[in-house]
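See the structures that follow.
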Structure I
Amino acid sequence: MKNNQKIILILIIPILIFTSFIAVFISSNINDEDEKVNNTSNKPIINKQISRLADFDEFYAVQNTINTIYSNIEKPTELIKYFDNDYLTANNLNENNILNFLNINMDNYSITIEEIYYNDNSDITYYFIKGYVMEYSMLGDSNYSKNKYYLFIVDNNNHYSLRLLDNVSNLEEYANNYDLKEISINNNSKFKKNKIEDNTKIASYINIFNSLMFADSNKAYNMLDDETKKDYLNINSFNNDRENINNKLFTKFWATSTKENDDNIVYKVQDKNHNTITITEYYPNEFKIGFKFV
């Protein structure tokens, strides 16, 4: 068990490093072409039409901003500023009980988002989020929680707020039935995004798959593309090969090619030894992975 925990810790660290890198890398405001329409009454315009977020840069901006919020685990007085007044009042939250309410049990907390639904072209944008959480302690203990749901809200000044969502079974249906309205946000931080390079995205996908092999092998097994899955009789044979796969997967690329199709983007990368990884992306963080090792 301790060896497994160490393996998971080793695999989680690259994701957290990558998350920190992106949080620093995101340094410009959302593009001006998305400028909101002014309302003479000064009331925000809230579009209630919900769609799935396909823009990778915006998707990662949401993910990394939430991880930045949770980086304040040791500073509850700072952490609580990222939850809006109505949410704090409704749940009777303060700096003394916020950590217990969020059910944070370890030193480091990282969310990987799987899908987002949002209301585009709105003065206040609501992002409905499904993902999973990795927690780990410096002692090597770890915890994996899947199917976590959040609401991330950005106002017309690009200030943002976070809420936890309960009793969600179908995220799209939940988002379509949510009462969108004006909200009071407590912090002055700005929601920002910037262009994420393909190699950075590919490295993130490889790290996601790598960590899930040990945290949730069923999920990782179902992420294999059809050709690669043929190499394994079943999930047990895949599990028996996880350490070998982990040792051979690479994030330093010798050659990269990209092909855009109607419903996906295919990334193919090679290392200097001609090992190949193929990633087929359908939505941000929704992909199939295949590999051929020499």
Structure II
Amino acid sequence: MAGFKRTPDIDRLHHRQRGGVIVFVESEDDYQIFAERWFFDIGEKLTFESADRDTPERGGGGCGVVCNLVDKAIDDGICAFGIIDRDSLMNNDLWEIWWEENDERFLEYRPFGDRIRVLLRWELENYLLDAKAMEIEIADERFCSPRSSKQCAQDCLKYASELKNIASAHIVLQRYKCGKLNPGFGSNPPHTGAKLHDKLIAHLDKKSVPTAQDTLAAERTSVDRFDRPDADVLQRWERLSRMVDGKGTLKYLGSMLQVPLYKRRAALASRIREQNRIPADIQGYVDEFLGC
């Protein structure tokens, strides 16, 4: 018997019958974090749905699909919202908002409409770069006692320059519409310092980015503004980790620390929930949706 695929009409009928608030997220991975590991106890008042579920209407997830699904749900009389990654701003050349350093001002922007909320960090994976959660997973992998969150953050910050260079190269590619930097670039085998920098420049040259070295340096200056070298170690890591490539950072740190952090994304999300560390901006969005 052929597999059964839900049609758009069945989706919409299901939403109407269920009631409550529907929140569309970009991918199945995002759904697993939001619905199965962070907000599994909300009940029927609010349900999450992935934009890349296998239906003829969708054909893949991402910002644009989330926006379209929310619009269609509203047209059908369904209370719906969407949550998208901050990197959607890059994809849509909304650079002024992308580089906004003030969190309060950033959260007031509605570049994709009143029903779409943009995460404070590069992408959802950035929220998994929580020092406490990472240290628990590192200790489990090494079968030892966890150290302090501060010690974990210090280890991560040893690679601050490399992570900022990788993020800067990714931004350059986005700005010049030259594709994306593959997650894990420079991780296998691991590259650091000048060796990684030169590898990034060579990649940008290959993609025909003009004056690659100067262009990379200019974007690196902008990324540097999010760093706080004089702050407490934990505060510095929290600040910096929002504006690096989330997936790439999990892979890079995993390679350097010899712990497969990217593969442990589900566990990291669960640890964050267990430690009552769901990020304030995400919790704020969910509370707002529940109040509708």
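Upon calculation of Cα extents along the principal axes in Å from the atomic coordinates, which of the structures I, II produces 58, 49, 48? Answer by label: II. Work out which structure the value 2.3 belongs to, where distance in nm of label points 7 Å out along Cα→Cβ at positions 166 and 238 was derived from one of I, II. Corresponding structure: II.
Supply the structure label, taken from I, II, corresponding to distance in nm of label points 7 Å out along Cα→Cβ at positions 246 and 270 with the calculated value 2.0.
Numbers: I: 2.9; II: 2.0.
For distance in nm of label points 7 Å out along Cα→Cβ at positions 246 and 270, the value 2.0 is produced by structure II.
Where does the value -15000 come from, among I, II, when helix-only ellipticity at 222 nm (-39500 (n - 2.57) for each DSSP H run of 4 or more, over all residues; to 500) is the thing being computed? The partial results should precede the final answer.
Details: I: -10000; II: -15000.
Of the options listed, only II reproduces it.
Computing distance in nm of label points 7 Å out along Cα→Cβ at positions 46 and 278 gives 0.7 for which of I, II? Structure II accounts for this read-out. Looking across I, II, the calculation of distance in nm of label points 7 Å out along Cα→Cβ at positions 110 and 142 that yields 1.0 traces back to I.
All of the numbers you see were taken from the coordinates with simple rules; none came from a lab. Since this is a predicted model, take the numbers as computed values, not measurements. Cβ atoms are built from the backbone, for glycine too; each structure is taken alone.
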